[in-house]
1. Matching task: 23.6 is the computed value of mean count of other Cβ atoms within 10 Å over residues 193-200. Pick the structure from 1, 2.
2. Identify which of structures 1, 2 gives the largest calculated value of distance in nm of label points 7 Å out along Cα→Cβ at positions 129 and 169.
3. Using helix-only ellipticity at 222 nm (-39500 (n - 2.57) for each DSSP H run of 4 or more, over all residues; to 500) as the calculated read-out, with -9000 as its value, let me know the right label among 1, 2.
4. Of the structures labelled 1, 2, one was used to calculate mean count of other Cβ atoms within 10 Å over residues 65-72, giving 13.2. Name it.
5. Where does the value 13.9 come from, among 1, 2, when mean count of other Cβ atoms within 10 Å over residues 265-272 is the thing being computed?
Structure 1
Amino acid sequence: MRILIRMMSVLAALLMAGVASAQTTTLKVVMLSDLKILDPIWTTAYIVRDHGYMIYDTLFALDAKLQIQPQMVDTWKVSDDKLTYTFVLRDGLKFHDGAPVTAEDCVASLKRWGARDAMGQKLMQFTKEMTVVDAKTFTLALKEPFGMVLEALGKPSASVPFIMPKRIAETPPDKQISEFIGSGPFVFKKDLWRPGDKVVYEKFADYKPRPEPASGLAGGKRALVDRVEWVVLPDTQTAVNALIAGEIDMMQQPPFDMLPLLEGTKGIKVIDLNTLGTHFALRFNTLHKPFDDPRIRQAALYALSQKDSLDAGVGNPKYEKVCKDIFGCGTPLSTTKAWEDKLNGDAAKSKELLKAAGYDGTPIVLLHPTDLAAGVIAPVAKADLEKGGFKVDMVSIDWQTVLARRSRKEAPSAGGWSAFITTLATTDILDPVVSFFTGAACEKASIGWPCDEKIEKLRDDYARTTDPAKRKELAEALQVRLAEYPTYAPLGQYNMPVAMRDNISGNLEAPATVFWNVTKK
């Protein structure tokens, strides 16, 4: 009898294990590119930002109405003179290694982020000191009022002020971290990471979500699947076929020319989760010839064509828009002042400006990301620039190699670069402070390293005021200055829907692709 009872117990345990295994839910997703760099502070690449949202958390976050909400912070207060902010962390915050999140971790993380990010640099410029009060409390004291403290701490996109353990955050900002431990809803499984194959994340059982519903990047981050796998399928046709066959669950950036097929396929739904949209962009390297001369960068603005870029990169009026607004079309600071005559493919005007500037034929080394959806506009940009009188050497490489090469300051002829094609989410260009491509703080500026005192003064003045009318005036003045001293060329606005199986639900509208709140039936 005892033997029979024991056998029944073993059988019951096996059955329960089988049920548990069957209930393990894995979400398989093809992202915009492979993931090879893992430090979301070291690079502004969106694939690394999305990785950051999987495993890290933030002090504040942007909700679906573009309002800043507390995330890791429980309560905060501001002194009457607007110079001292006091932040108290909420209970239950824990890193993936089991250690509690402390105020020391937050201060160290903000310092490292503030050394690299354009908005973070502005915050640190106005900051007198950050002081740890106790395990859950720290203060941020300003030298003078800064009107965007919470906006900076809740910055939604690259680079995001993610909170890391102090020992990791103390890594010099110009070096990549080697440990990837956060306190977010998913754990990065480094032992299962296979560059070129897949990235694996598992639900963090000890994550304590906020009590309110998820909204945008804010609210309760509830991991409702046990595992998320980012599957690498560089060939878009293969990825689309895999989605249709049910071999993957979601595709972050399906090609525009295949959207009609996906929209008409049973079992597939196509949804726009980032309604503010995204922008194609060509970033200039201002350190070396030919783009060290702002007159030659102006010539490029005339040679390039938004329409040509959108025709190649999107090719569907439903999803594209010519947009010469540095701060995004339809946003509070939207204006086309000083840019109406640019980005129209005016080859004659470009040649005229090149002649006046004494362009000597130094080739533009244009980095062409072959595995990125935006990469298709690089050959178009090359053709437009050549029509405008430039000599262009296009280097075709994968996006991860672009990310590594664009950080180099060597001359283009010595392994550096002159320009590269990328994308900018509208939330990354909403105002002069958040927009890292408008920053011109010389060696502290984002890749490309523009250097202009007038631009920085306008950004500082914008940061000092909270008056909407004054902000609008300063933003317009900055847009005019950027036409005189270009830091990049906006190449058109578009909306990029995601495609997924119809058994996937709960995806949040947000400026980054996130996987909390997502269910799979």
Structure 2
Amino acid sequence: MEIRLDRASPVPLARQIRSQLERLIREGILAPGVKLPASRELARDLGVNRATVSLAYEELVSEGLARAHVGQGTFVATHEGKSQALRPNLSSGLDWSALFSKGSQLADADGRRRASASRGVPSAPGLISFAGGMPDSGLFQTDAFRRVLNRVIRTEGTELLQYYPVGGYPPLRQFLARHLLKFGVEARPEEILIVNGSQQGLDLIARVLLDPGDFVAIEEPSYPRAIQVFRAAGAELLPIPLGSEGLRLDVLERVLGRHAPKLLYCQPTAHNPTGLTLSPDARRGLLGLAARHGMPVVEDGFDGGLFFAGPQTKSREWPPAPLKAADASGLVVYIGTFSKILFPGLRLGWLVAPRPLLERLEVAKQLSDIHTSPLIQAAVFHFCQRRLLERHLSRCAAEYGRRRAILLRALASRMPKGVTWTETQGGFSLLLRLPEGMDAEALLPSALERGVAFTPGSVFFVNGGGESTLRLSFSSIPAQRIDEGCKRLAEVVRQAMSRPSRRAEVERSAVPLV
């Protein structure tokens, strides 16, 4: 599904856009109620002026093919608002697009926005990619894990290859209870639910706690897939900006005075994409706010073993314990994962929650997938029991910390004046801010030509914004290539800054409709 513009045609571009959207609507490809792309985004993708797209949309509205809502956007009109001739012809097959739920359409739109912002990032030879945000597979202990897995199959295979209790493999839950104690989190095994990665944990929380129209407070920038999950549940998102040290509590307090969010989603440690960590004092303030307003907090945790540095490194409170460690009111739901500290492909994570909530989460999980693979759970437990995880973490933390230090030094020495970045203290990434007026997404094609890639920052923002930011992930780049990557990126930024106009829109004859 795409819009093609013929710039050699005498037909105005706005008329071409309107005609092709009309065809998609008449054929039922764009179903009733579907939100059309924001005029700014479609204009950028087509390489035209925003006013051109706005004119096309206005013509669709005037013809009854679309409806516009101030502050919400433009939507394909429902059948009631259109003539009978526009109803799709079902003789050629069922129009599935007309049956998709609003949640599914919202999730699809967010996914397309993310894919569009990061499109064109190839894995070409010589490319230095800061776009990953994932562990370095070169550090994986695959042979050790294979031996453990083989042993588990031999000794427990008949039991582990059967259906299994939804809560998880009991020895793994017991191990996690001990593991979390290292970070101050006291959780009994029966308060831990094993899930298929932190992403399923977020999905289960949304299913159990959220109804359409509920408010969710969320950091901005934030993890894009959390944004997708909450939007798919029909929630209205209330973005809370980050300051130099993390979540702005003053803004959160004002939001809580006007709304009653069903929950707050946050990453207080090694935040993605900034790498920032909330200070101990700010954590106490956040928990106090949550307790006063009776607001649950969903804490997306990052293992303290992959924490590198911070302004209070010498303090006994640094790195700070998870919010869950000081959760005297039982408001915090803690999500953890083996994806960052072991292997992402295992899809193994956990939830720590008060028992009344955990029981509902277990029901939701059972309806979703019955249980997480007990074979994988057992293999991970025995891997951890042999202290192989501990050794793996120690090795990874040292290497990722080295790469982080190299990146920060390279940025300081390479980047032109006016470019700033967050001082990442943990995790895999940092957020870089370009001079005002520059668009990171528009810069990406030039960067790719120069052999360097990044993730445009706009995908981490709730309702647009962040155009002048980009995420740099250092975890999967060999240390010896980080400085060269920064050099290439700095050259691209300098070139863009030197142009009379910073616009970097590319004329394209055909682009996908996103």
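The numbers here are math on the coordinates, done by the rules we state, and not lab data. Model, not experiment: these values are computed from the prediction. Cβ atoms are built from the backbone, for glycine too; each structure is taken alone.
1. Checking each candidate, the match is 2.
2. 2
3. 1
4. Source structure: 2.
5. Checking each candidate, the match is 1.
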